[in-house]
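Please treat every number below as a calculation from the coordinates, not as lab data. It should be emphasised that the depicted structure is a prediction, and the values quoted were computed from it without experimental measurement.
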Structure I
C-alpha cells in the first residue's frame, strides 16, 4: 500500500486495471468497497417487508402440503419461498460476494469500477465529461462517491445492490481524500 497525496493506492489492485488503460494513462488511486456482511439504511424498510413475504410464502407452502393440495399448488409456492429466503438472508451474502470481487481505480482521465457477479465487468466514467459528482461521508473515514445524480435507484428502498443506476465508489476508505483527488483530476482533465 503506497500513500499518494491524500489517498492510498494498492499496487496489486492497480495491476488489475492495467489491461484497460490507454497510454499514457496511469492509475492515481485504488480502493475497495467495505468487505463482509453489512446492513444499509435502506434495509430498515426492506427487512420488515422481506420477513412478511417469506413468512407468508412459508405459511402458504406448509398449508398446501399439509392440506394434500394438487402438485400444481405445491410447485406454485416454491418460487415464492425461494424469493422470500433470498430477500431475508441470501441477498446479504450475494452483496458481500459481489463487493469482495469489486475494485475501484482513479486514473488521470477516468474513474474505473471492476466487479459484478463474475468480477470482470468494467465500468468507466470519463472525468472530463462528468456532469455531476456526489460525495456521501460515512463512519470511520469511509464514504461513497457517486459519478452522477443520486436517484431512488442509487440510494434508498429501490437501490439495487448489484447494478446501481449511477456508477459509484461505494463505502471506500479515506473517501474524502479520494473525492479531493477526483476533483483535482477533473480540473486537470
Structure II
C-alpha cells in the first residue's frame, strides 16, 4: 500500500481498495479501510460479518462521499444546496432532483441492524479466526510438504481464508483425498 499510495499521489490517481476479505485486518498499525481514498467491504454470508448480502464503501473524502450517496440512491438528491433547477417547486418539501444516473445500492434497515450488531462483535470474530489460524500453523508445522500463511511484521491478517501452499504434491490429489475424508 505504501508503494501504491506513492504512485497514486505522484500521478493524481484515486485508490479504491477491494477489502472484501480483510475486514478487521491491519497494515502498519492502521485498520484496512484507512489506507485508500475509498475502501470496499463485503457483507456476504461467508464474510467476517454479514448483512445477508451487500457491503459498504468507506471514505474520509467529503466529495467522494457526496458522489457515493448520489449513486447509491438513483442519483437523487434532496439537498437544496446541490439543486441546479430553478423549478417553481424548488422549496416544496417533496421536491428532489435526479442529477446523475444512479442505482439502488441501499441496504435495508433490517440488513443494517444485523450488520451494526455484528460490527460490535468484529474484534472477537477476528481474534477467533487468528486463534484458529495459529492452531492450523501449529498442526501443520511438522508437515514439511505444507507452507502455511505467515504474518508479516507490517500486517495482521483477519483470516477470511487460510490458504496453504504445497511444495510438491498435486493439489487435485490432496483435494480428492480430503473429500474422501468428508472435508469440503
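Of structures I, II, which gives 9, 31, 28, 15, 10, 6, 2, 0 when P(r) over Cα pairs in 10 Å bins from 0, in percent is computed from the coordinates? Answer by label: I. Assuming -12000 is helix-only ellipticity at 222 nm (-39500 (n - 2.57) for each DSSP H run of 4 or more, over all residues; to 500) as calculated from a single structure, say which of I, II it is. Corresponding structure: I.
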